[in-house]
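Alright, structures below, take your time with them.
Nothing in this text is a laboratory measurement; each read-out follows from the coordinates by a stated rule. Predicted, not measured: the structure shown is a model, and the values here were computed from it. Cβ atoms are built from the backbone, for glycine too; each structure is taken alone.
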Structure 1
Amino acid sequence: MLLKISLEKSMENIPLSLYIHFPWCKKKCPYCDFNSLEIQSDTPVSEYVSVLESDLKSELVNEKRKKLVSIFLGGGTPSLIPGSELKALFKIIANEFELLNTEITIEANPGSSEFSNFCDYKFLGINRLSIGAQTFNERALEKIGRIHNSSDIENAFDLARKAYFDNINVDIMYGLPNQTVSEAIDDLEKTIALDPEHISWYELTIEPNTLFFKNPPKIPSDLRKEQMFEVGKEKLLAAGYNQYEISAYAKSGKQSKHNTNYWEFGDYLGIGAGAHGKLTKASGVTRTKKTRNPKDYLKDPRSLSKEVDSEELLTEFLMNALRLTNGFDLSLFEQRCLQQRSNLTPFLSRAIEKNLIEVGEDRMSPTKKGSLFLNELLLLA
């Protein structure tokens with residue numbers, strides 16, 4: 001009985017986030033494998049937001065924790081939702097949770113950014129904006145199917161500052177079709193010139209179930225992409241951005257709380273079509289997911305749930321935590337996976353032998369080689 005109480009107390013200390021999915025965008029990008037559809041004139045946005053409200057209430061029935069470390073509105077393009085539509089949803093959140101120091105992010109597309117919307121989001125309590133720039137190169141923007149141009153990026157950023165957003169992330173990609181190293185670095189320099197608090201500098205990957213997978217574009221060689229990454233990383237570090245994850249760079253104190261909670265294997269509620277959740281109880285870790293099709297979600301927003309077995313948990317934990325450049329405490333593994341650290345021994349032996357991992361008294365982290373060859377490292381898990 002005492003052990004069960006102790007475990008339940010430990011579960012309460014695992015950070016909790018909330019993910020809210022909006023599945024529509026103006027145009028589906030050919031590289032995008034997220035659950036998104038092109039918005040139509042008759043898309044039931046108001047009805048969808050209303051179902052989000054009931055969905056959240058259902059998710060909270062068995063949730064005892066009253067603090068949220070972060071909220072993230074992703075998509076699709078959630079900035080297509082007028083701020084006025086979100087008032088009732090945010091009222092429920094405010095009534096159920098203590099939101100002191102909670103990071104609240106909404107994703108915005110530069111091609112559909114409006115000052116009035118940004119002001120409404122700020123009034124709701126949204127305090128962080130993530131702008132999906134991807135590239136400033138006009139040819140590349142057209143090639144990857146974006147609806148905006150480089151001026152739209154600068155305009156969206158300016159509007160966000162005028163709406164008093166002082167915590168902005170800019171997404172920028174490298175390894176784009178036919179991209180040169182100088183073009184990739186030019187994108188990064190233009191991003192740095194905007195002076196955002198956070199930059200996500202990540203490689204284009206060709207995912208299954210995308211147009212690019214069916215009709216692959218010519219992308220740079222692995223060697224050229226490695227050059228882009230190394231030169232770009234030096235530029236970011238010199239500009240005062242600290243790398244804390246394989247593709248995330250932030251000014252001091254501006255690391256993404258939401259993504260960090262994912263990478264540290266914290267818990268999160270997921271609401272909206274196709275949203276996933278992860279919840280830890282004394283009995284084990286449960287994954288939840290919603291139906292992907294918005295029409296089906298509107299009829300039945302209930303979650304499907306599955307308990308994750310110990311072997312799968314270990315692999316999932318490593319796939320997330322090893323993205324962190326400073327690694328993680330072994331005690332974190334014990335708390336988040338409900339397992340003894342000795343279960344990591346086979347993986348550690350293989351990784352140390354290949355010089356991909358270094359282990360201290362209570363901490364493990366990727367070596368420089370391990371960070372460069374993260375996929376190889378994860379295959380050992």
Structure 2
Amino acid sequence: MPIQLTTFERRVAEKLAAIKKQSGSHSPSPAMLAGIKGVAVKHDFCFLSNPHATDLFLKYWKRDFGDVRRMRKLVEPYPSQNRTLAQKLVRSAEVPAENIFVGNGATEIIQAVLQNFTVKRILVPIPTFSPYLEFAPKGVKILHHKLQKGKQFTLSPNNFIANVRKEKPDTVVIINPNNPDGGYINHVKLRALLQALCRVPTVAVDESFAHFAGEQMYSASRFVKTYPNLIVIKSLSKDFGIAGLRLGYAVMSEKRIAALLRRGYLWNVSGFGEYFLGLLDDAVFMREYERARLRAIRERDEFFSKLSRISGMKAYTSRANMFLLELMNGSCADDLMVRLLVKHGIYIRTCYDKVGLSGEFVRIASRRGGENNRLVQALARILSE
């Protein structure tokens with residue numbers, strides 16, 4: 001049966017709707033929900049992260065800054081400039097420092113890329129991460145390449161290439177794995193796609209969730225020398241669980257990095273962010289991170305197996321640390337979000353604001369195994385009532 005909200009739950013729904021208006025296309029943070037009486041977020045399945053990697057970061061933070069006086073070197077002086085920070089990423093990015101641009105989170109990089117390198121037309125697969133639709137410069141025509149629900153929201157390279165030839169954009173975007181559905185293009189198909197798009201002035205490949213795609217990691221960044229039109233965008237928030245530090249980077253041609261640095265971005269990363277970049281140059285830390293990464297993948301796969309057995313909904317396969325769920329029992333996505341929050345303290349994301357999605361969809365993160373099990377139990381209970 002469809003979910004029927006209680007009077008209290010309807011009041012909560014109204015307050016949530018008001019808060020959502022303030023946060024735009026992004027979900028309100030748990031801190032924004034703290035003012036709603038009778039609501040407490042115990043498990044945040046809205047935010048996409050690897051909690052095991054966060055645990056690892058905190059272990060190193062405690063080691064290095066157990067005495068808070070040691071933090072002076074992070075907060076008193078200016079942090080290093082962009083080109084110096086790039087040197088710290090060479091080991092993990094596996095590309096030369098001259099091809100690395102460091103940003104205050106991937107969102108800043110997306111904005112910088114679109115504002116500086118998109119001229120007239122941009123082609124974006126939908127549904128996808130909303131900043132690619134929101135940050136296009138004024139006057140730029142935004143073209144949609146709709147991913148089909150009947151084909152599991154999988155990007156067909158042939159169809160995409162045909163659309164590029166038809167629309168003739170100067171910028172195309174590929175998110176791999178995609179947000180919100182976790183769709184993935186393997187490295188063989190992606191290389192062929194890059195070759196077919198070699199005459200498009202700018203090809204942006206967003207790999208914010210690539211660390212969750214499989215045990216063996218592949219990145220398009222190795223092809224930047226081959227394809228000067230290629231820009232590969234990386235978020236460190238999701239894979240390393242450090243969104244509060246605001247860190248990301250992009251791999252692109254030296255010429256484009258020089259253009260961005262002439263327009264600012266010299267001191268766009270804090271001392272705390274610089275400390276974390278130093279960890280990425282630490283072989284011991286990276287070995288420990290690899291174990292945390294593989295653990296997150298195993299728990300994600302176990303999570304999907306359990307989600308797939310819940311009646312009243314459909315879970316779409318994903319190679320990211322999230323799942324797109326479609327409600328099939330007549331329930332409203334907003335009502336499910338409110339019921340989970342009020343009854344179970346579980347916070348999820350609805351997808352009404354995702355351009356290209358029609359129907360009752362929610363997106364959930366994959367977290368620790370125990371947390372995932374709690375959500376599975378709550379979903380099964382609610383959708384069977």
Structure 3
Amino acid sequence: MKKYDYLIVGAGLYGCTFAYFAQQQGKRCLVIDKRPQLGGNVYCENIEGINVHKYGAHIFHTSNKKVWDFVNSFVEFNRYTNSPIANYQGKLYNLPFNMNTFHEMWGINTPEEALNIIDEQKQQAVEKMKADGVTEPRNLEEQAQLLVGRDIYEKLIKGYTEKQWGRKCTELPAFIIKRLPIRLTYDNNYFNDKYQGIPIGGYNKLIDGLLEGIDTQVNADFFENRENWEAQADKILFTGRIDEFYDFRFGKLNYRTVRFEHQTLDTPNHQGNAVINYTERDVPYTRIIEHKHFEMFGQTVYDLPKTVISKEYSTEWKDDMEPYYPINDQANTAVYLQYETLAKQEANVMFGGRLAEYKYYDMAPIVEKVMNLPLFASERE
């Protein structure tokens with residue numbers, strides 16, 4: 001008899017949530033991670049009394065009350081509302097695109113005025129394409145202008161997108177942007193969900209709650225001692241890269257990645273907002289995160305004399321970098337489907353999460369997906 005029922009490879013949100021529900025069923029679990037800490041990309045590092053989102057900003061949002069109540073059963077979430085700002089040539093615009101954005105851009109006040117300008121510019125994009133003898137957008141630039149017009153595209157989309165992808169918008173396929181929501185209200189709340197917030201005290205409290213009483217091991221690379229790890233448990237939940245699990249037999253999947261520069265500043269309030277996007281192509285970073293504003297409001301911002309910011313750079317992914325975002329184009333999807341076929345044939349290995357499923361996930365859908373696994377049906381009754 002093996003020591004554990006489940007070996008869970010990867011201590012991110014998927015693996016930790018799975019471990020929690022498995023333990024609730026009386027299963028013995030071992031959670032391992034190659035990083036020196038638990039939590040995957042939601043891990044927070046406390047610097048100067050501030051919970052720094054080490055691997056990028058994470059805002060939990062959902063309209064599913066069961067999911068919201070579940071995560072709040074481990075740690076109370078605060079009232080943080082995601083309201084990012086775009087900085088273009090020193091002028092600030094509210095995101096998502098809403099009446100505050102349009103008022104700043106065009107000096108107009110009513111939804112009708114905004115729609116008239118947007119519709120006029122969208123028609124100009126159509127006419128330009130007609131003049132070129134085409135009826136369907138050939139690239140992202142044409143697609144974006146068909147959706148929102150020239151001004152919004154030039155100031156708030158073009159440079160930011162080119163930094164994210166490392167190539168010009170005229171060289172990017174149109175399908176990358178399927179829709180660009182426009183709000184004709186003065187509402188800066190980025191999300192439409194009923195519930196959103198940040199765990200009070202950081203995401204580590206959520207991870208610690210999920211893993212309470214469960215065996216864990218960090219600095220543990222599954223692939224460095226694979227046979228030993230596989231011998232530890234009857235079944236495996238694998239949340240790492242699916243192509244690596246199969247030794248890249250069909251080739252490597254590609255990703256986009258990000259690099260962070262963390263700085264501690266001798267000021268209590270650097271930018272007055274948690275997230276500011278820099279949408280000019282010439283500014284090398286895509287955004288600056290000021291972590292204090294995720295959990296501190298009002299006077300509490302000034303109670304700590306220092307602040308921590310993170311500059312975020314989009315970077316071409318290489319083997320030694322952290323894989324962040326799957327590139328779900330035709331070529332990569334074809335490779336992934338070959339790996340998925342192998343995965344479905346596994347009797348004692350399950351795959352889950354963004355790297356194992358080669359799919360982008362927000363946090364709440366990850367939790368919801370694990371909660372809804374047939375394996376845990378009895379826990380929902």
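Given a value of 1.6 for distance in nm of label points 7 Å out along Cα→Cβ at positions 105 and 321, point me to the structure among 1, 2, 3 it was derived from. Present the calculation step by step, with values, prior to reporting the outcome.
Values: 1: 2.1; 2: 1.6; 3: 2.9.
Checking each candidate, the match is 2.
So if we calculate distance in nm of label points 7 Å out along Cα→Cβ at positions 201 and 249 for every structure here (1, 2, 3), which label has the highest result? Greatest value across 1, 2, 3: structure 3.
Using P(r) over Cα pairs in 10 Å bins from 0, in percent, for residues 81-288 alone as the calculated read-out, with 7, 29, 35, 23, 6, 0 as its value, let me know the right label among 1, 2, 3. Could you put the intermediate results ahead of the total?
Working: 1: 7, 29, 35, 23, 6, 0; 2: 8, 37, 38, 15, 2; 3: 7, 22, 26, 22, 15, 7, 1.
Source structure for this number: 1.
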